[in-house]
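Listed next: structures, encoded as structure tokens.
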Structure 1
């Protein structure tokens with residue numbers, strides 16, 4: 001069926017409006033910001049029963065308060081988060097995304113809200129360094145920088161990727177892989193939560209800066225987040241949240 005030209009023009013105009021990310025001015029007028037996260041990456045973002053919580057969740061709530069808006073949360077698969085952002089399904093993503101050159105082409109990153117890196121976790125105490133992964137099967141989460149960086153290592157026998165980081169952890173606990181590479185603080189939390197699993201944390205494979213992502217070019221929102229982050233770091237709010245979940249101040253220095 002052909003569409004009348006006037007109707008087609010209206011549809012195209014509507015599509016153009018829909019394609020634009022909400023600026024901070026629009027978000028503030030609406031009174032709420034839509035934030036997406038994964039919800040299965042403790043201690044950063046996870047569900048405690050029906051309640052979404054974690055370092056990044058509380059941090060986002062503190063940022064929103066400084067920005068003068070409420071939060072409407074979305075929780076879904078990690079590898080769908082940035083795609084949804086580009087489609088304007090939410091305003092920002094806070095889900096432990098490391099800033100990379102490739103990702104920076106697709107989205108705009110704010111100032112980093114913490115610095116960490118990928119560490120090796122294994123039952124075998126002799127698997128501690130990147131060189132020790134030679135000839136080994138390594139578990140990582142799909143769509144992460146852990147996957148990208150482990151693939152760069154020479155001599156790794158096989159890289160097995162899983163939909164969720166908790167699946168990768170289960171694989172090493174159950175002996176289906178030799179090692180698991182994940183965030184340092186995720187590894188620490190896993191070891192503390194289940195000491196009987198016999199897991200041991202090794203060295204960093206790489207270091208990275210973690211930031212909030214907004215749609216490419218949405219500078220007004222990125223600047224508002226940066227301003228709020230600087231304010232909560234200055235007034236002690238950031239450190240309190242960081243020590244609550246991570247037992248140390250994890251801001252980038």
Structure 2
């Protein structure tokens with residue numbers, strides 16, 4: 001039992017190390033570092049930590065008298081800092097590649113280019129504006145709950161893409177995940193759904209359906225564009241799913 005708990009803890013630390021910039025790799029137990037695929041189930045838990053950091057800042061800033069728009073901007077900035085802008089980088093690269101390449105090979109080449117183009121810049125501006133304005137429209141408690149739910153669901157959306165697609169290229173960090181095992185993926189999806197219930201029940205259900213629907217659409221687009229997923233596609237899925245979750249959280253359901 002102890003060995004099982006320690007193994008799961010190491011996988012959680014591995015997920016945090018991949019999806020955030022927190023210096024916590026040393027918190028893992030002294031055994032072998034978990035395989036990338038084994039840690040996927042913990043992605044929603046990593047998302048909860050990122051969303052929780054944003055939620056704490058949003059709630060605190062509003063109660064200290066900050067305007068809703070300022071509080072929302074600080075919260076989104078906090079989440080970007082915790083995650084190191086990893087998912088935003090994926091969004092920009094995916095927008096540039098899908099928008100600028102004539103074929104799959106060229107799209108993948110563009111996605112590996114560190115320079116940002118007009119498609120990527122526009123995608124970043126629009127996604128950031130959507131998250132900030134959607135969050136600013138929510139009262140402090142609802143906004144904090146929405147950030148927690150969005151953190152879990154958006155990382156669960158990444159798992160859904162992993163379940164639906166194969167790697168688009170044979171190298172790169174995402175290729176090490178291969179084709180995700182169903183048990184690992186379904187465990188992660190279940191945790192993401194549980195995380196959505198920081199929101200009221202009816203809203204949580206609609207939010208989960210909307211986010212996973214958006215992830216399925218993203219998977220379909222990626223399959224048609226490049227024949228599978230990359231790390232950039234997963235990051236793009238996370239950001240777009242956050243946008244969807246925060247928008248749904250503000251609907252009068």
Structure 3
């Protein structure tokens with residue numbers, strides 16, 4: 001952030017933590033791709049003029065003053081509140097799962113121009129999704145896209161262990177698709193159909209518009225979300241509570 005005492009930046013609210021009686025600490029994904037934690041003073045008061053612009057999943061333009069320990073948000077102008085996410089508990093859950101992954105794949109003072117636009121588009125795609133399978137599909141696609149961008153790209157062409165060109169199973173431990181022989185040595189390997197393998201490739205390669213327009217059944221979408229959760233939890237070495245909750249809906 002340099003030596004500036006104040007600056008303006010666009011950001012998406014990933015998380016909020018209560019601080020005292022009236023304040024919140026916001027975790028933001030900035031337009032630069034950096035993560036920032038800043039105090040929004042007085043936003044828990046009923047008359048706060050920026051409270052709505054600091055809600056979960058909101059995209060806002062923030063005026064931020066640099067503090068000794070934490071920066072302070074002094075003003076915010078709404079860009080996109082993503083109000084469509086409040087239409088159902090399922091959409092809220094899906095958005096929380098996406099922001100959970102965003103929180104774990106962005107870092108302070110580590111800009112990455114890829115991260116802010118794809119999160120913004122994923123949140124809009126969740127608003128546009130008209131059923132549970134497509135909500136699951138968007139969450140799974142976001143997780144795989146962001147993790148692949150960060151260097152955790154699953155092997156989806158040949159066996160991740162031996163290079164055999166006829167993979168028939170998937171193993172998170174091995175890092176992707178595996179052949180019949182290697183699958184026998186991997187405790188988490190499970191059979192995968194040609195269609196399911198194609199879906200894994202599509203999650204990374206297709207745009208959200210294409211995914212929203214695709215035909216997908218409940219079982220396949222839930223399978224993909226489950227594997228996205230397992231992949232993210234394994235490579236990030238964390239428990240993903242929001243994604244776990246989304247899987248139970």
Mean count of other Cβ atoms within 10 Å over residues 43-50 gets 13.5 when computed on, of labels 1, 2, 3, structure 3
Thinking of 1, 2, 3, which structure, once Rg and Dmax of the Cα atoms in Å, for residues 27-146 alone is computed, gives back 17.6, 51? 2
Matching task: 16.7 is the computed value of mean projected area of the Cα convex hull in nm². Pick the structure from 1, 2, 3. 1
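We did not get these values from a lab; they are worked out from the coordinates using the rules stated. The structure presented is a predicted model; accordingly, all values stated were derived computationally and were not measured. Cβ atoms are built from the backbone, for glycine too; each structure is taken alone.
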